[in-house]
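Next up: the structures, one after another.
Readers should treat all values here as calculations from the given coordinates under stated rules, not as data from a laboratory. Here the structure is a predicted model, which is why all the values come from computation and not from measurement. Cβ atoms are built from the backbone, for glycine too; each structure is taken alone.
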Structure I
């Protein structure tokens with residue numbers, strides 16, 4: 001097991017290695033829609049790429065979620081099988097809507113799985129980005 005400091009150091013090495021291995025600008029928060037963002041996540045059990053809808057106004061959040069959901073088949077063509085939760089609860093208790101893809105049995109604390117995580121991140125985030133750019137005008141029209 002790692003100390004808190006060792007774990008933090010390994011996480012920092014992981015994200016630095018990812019940035020150096022795949023040096024490109026991802027869309028992430030630059031969607032031009034407030035509280036509508038793409039995210040990378042990795043921990044000791046899995047890696048995820050997600051689309052998070054974090055609008056405080058539930059009506060707006062639901063409207064964007066329904067827009068994305070109406071494009072379900074197109075999204076699946078871009079990212080493969082995905083999960084969705086209209087009322088996803090974050091660790092801090094905040095409720096958001098989330099659509100995500102996940103890769104199990106990898107760990108940010110196991111350098112032997114880093115390349116596998118990096119490849120997963122690139123493939124899935126590129127799929128999310130292609131989907132977003134293709135349907136951006138439709139999605140933004142709420």
Structure II
């Protein structure tokens with residue numbers, strides 16, 4: 001049996017985009033990949049993100065915001081930056097293999113009613129899911 005490839009998703013706060021990517025990859029392709037996420041300045045998981053993930057049947061309630069330093073002694077097959085800030089702050093990762101970058105809108109900046117914020121988060125979630133399916137679905141194994 002092939003060993004699972006390890007992927008680290010990086011973002012600034014590890015509160016939204018990288019958390020969604022970690023949860024999605026684990027749910028969709030956990031048989032082939034180990035998913036992790038971290039931030040250059042860890043904060044906490046955005047509650048709107050947890051709600052949007054739960055709506056599609058993915059529970060990320062056990063995930064927490066982690067700092068980049070937590071993984072400095074680990075090696076990964078892929079390092080994926082999901083925001084421009086993380087790409088600039090971390091153009092190289094000591095234990096990283098292939099570096100990938102795909103920037104997504106930051107849900108933490110959404111303002112408005114609860115429904116407006118949730119609709120924005122759902123849109124970003126859909127974009128991240130589409131990118132993960134396209135990038136890791138069949139092409140990478």
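Here distance in nm of label points 7 Å out along Cα→Cβ at positions 9 and 81 was derived from just one of the structures I, II, and that gives 3.9; the source is I.
Taking mean count of other Cβ atoms within 10 Å over residues 73-80 as the quantity of interest, name the structure among I, II where it is greatest.
Numbers: I: 15.0; II: 17.8.
Looking at the calculated values, the largest one is II.
When Rg/Rh (Cα atoms, Kirkwood Rh) is computed across structures I, II, the figure 0.95 traces back to II.
Out of I, II, choose the structure whose coordinates give helix-only ellipticity at 222 nm (-39500 (n - 2.57) for each DSSP H run of 4 or more, over all residues; to 500) equal to -11500 when calculated.
Values: I: -15500; II: -11500.
For helix-only ellipticity at 222 nm (-39500 (n - 2.57) for each DSSP H run of 4 or more, over all residues; to 500), the value -11500 is produced by structure II.
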